[in-house]
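Multiple structures are listed underneath, in structure tokens.
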Structure 1
């Protein structure tokens, strides 16, 4: 078993008054990627305070204000964002400047169904929403191509990150050039699953599944989703040394990040990323 590597320096910092998580590996590159936390917004109660999803029962006007704050933290206009209509599937959609604004002020015109967004257009902001599922940012500094991926257990066993890499290849990417950031997700010691999920993991990962599943009782296992997605990326050709995993998991209630397993209903936080609008250095 290859233990997941964590980026110890990856941590939460302030951007435009919001606490966000960033990966230092991207600091010197023409790309920006942030993960919002649950703090700094205007939502109330179980959605407190920076819920970014229209689909969990929060007030739409509140979500729009939260999204404006998240956009400011990235230093981008909200009109530059593109959101996905996520369905726990495998499809990766390539988006361009003409898609900006999709899914931003309402959910009904989001891109999709899709669980990964890919672009080569500087300034277009890709956004995916999570609350235990694995958010992944993929950046190719050679071809200047970007992807954001949402991978719950279904997306993990479907190898959604591999589908994102395939879409990136259509824009000139070579997987060996990609730098990956795996964001906050359910902790390996907290994600208990039954035989349906464990069986799907064995089918998807073969003999490598033994390193990803740990017995937790009769017909129960602990499934390491971040490590499984790391395996997906390695198998697809991304060097292990170029995969950076954030050390902070979601939950427990009330953690730094929303956790659907720990608290229902709850909000959703976002992975948002864009290519530097000034282009390649």
Structure 2
């Protein structure tokens, strides 16, 4: 989560100097190389054999769109504020799991979703002067990421992680290689260093996450996803001097607490 927060800080810095399609193109080129290396044992051709290729392509398109929207969001909003809104993603996943996965959500988890929505309103403060239109982009980004997570659960019924990672890199890479060159701005030495560092943190973060999943079940690791909010706050303060206000901290605390409670209820139901 620290590596991912560092990656987000670099993305925010780069997005103020370079077009988002260019940033994503460089990132995806390295992601493709990483995916090919990751699938070296099973082979690229074998990994491409998907039980649901259309679903894999759809999921990959949703992700590349979400990453682009996130880069635009952090161009205008502080990291901590953005991640406070994105902390609602697990709650959106809970709501989407009913129509998309056919799962049953109990009353207590629906209450947690509702309380999390209250925390969101505290952060956004609609109707008063501090509301920022870019916040709507952050909300949409969170919704897109929630759809991506649900689609990832769906493809896991058909394919292994090697196939999913390969499709993610190739589909997203194809989109950005088709778009990115039209937005290319020659980077200076600092720009190249940051672009390469961004690519390394992207690949490194995913590698660490995969290794973590090999060491512990996803249900054990899921609560640690909220720590990215802490790391993003630290990075935002040290690099950009951004300090979240009291309303943002209070709203984030409510959202995180609601998400952890919904996760607790989900695990308890699964154990029954």
Structure 3
């Protein structure tokens, strides 16, 4: 089995790659269904899952089958539409990915295929969410999810429900409710939040790529804390990347405004 350092670094880089994948989130049909309250989906999802498993451990099995049936079509939608360069013919790749994830689920090849399916499904969810939520409220939702995740991990309220969810299996079929690679694992929500950030930034390709590189650097640096801790909230680097980009943009806007105001002030 791969060393933990290599395994967790691979998952962190996969998380960063999800930022670069989404195409601009534009859908007039979905926009008509939009509203700021959809911004509660990111923080609400983690709170709901943890509460459901804590109250009834059998909920983990339900979530496992929900992921099994929902992830492949969502991944197909990503390949066919939601990712950059996506086209309908690519959606068929879901079939060999799923077959490999099923037939070789205990190998790195099978884990990679399952990771691809889960990550692509997260791209679809993030893209759909970005279509219906105003950017300001979606940013608040990302910050809120990261804050809740950090609190749950710090209070040791997430580890047990997470272990129960990861242990749940739909028989011999692949587990798509989380992502594993080698000796490391990451939650569905960690990938979902990264993909949501990517969809939020997708209107500006340069900003989106900057966000992907920034998240890669932050996530890999954050992984160093595993030398001292057993569990980390992988959503935090996502929120940090967004905060850094926001701060950089605001400084750029202030500098631009100042440069535009200077000539008129000298007249």
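Annotations for the structure displayed:
- When helix-only ellipticity at 222 nm (-39500 (n - 2.57) for each DSSP H run of 4 or more, over all residues; to 500) is computed for each of 1, 2, 3, the one that comes out at -22500 is 3.
- Largest in relative contact order in percent (Cα under 8 Å, 6 or more apart) among the labelled structures 1, 2, 3 is structure 2.
Bear in mind these aren't lab numbers, they're just calculated from the coordinates by the rules spelled out. Keep in mind that what you see is a predicted model, and the values were worked out from it rather than measured.
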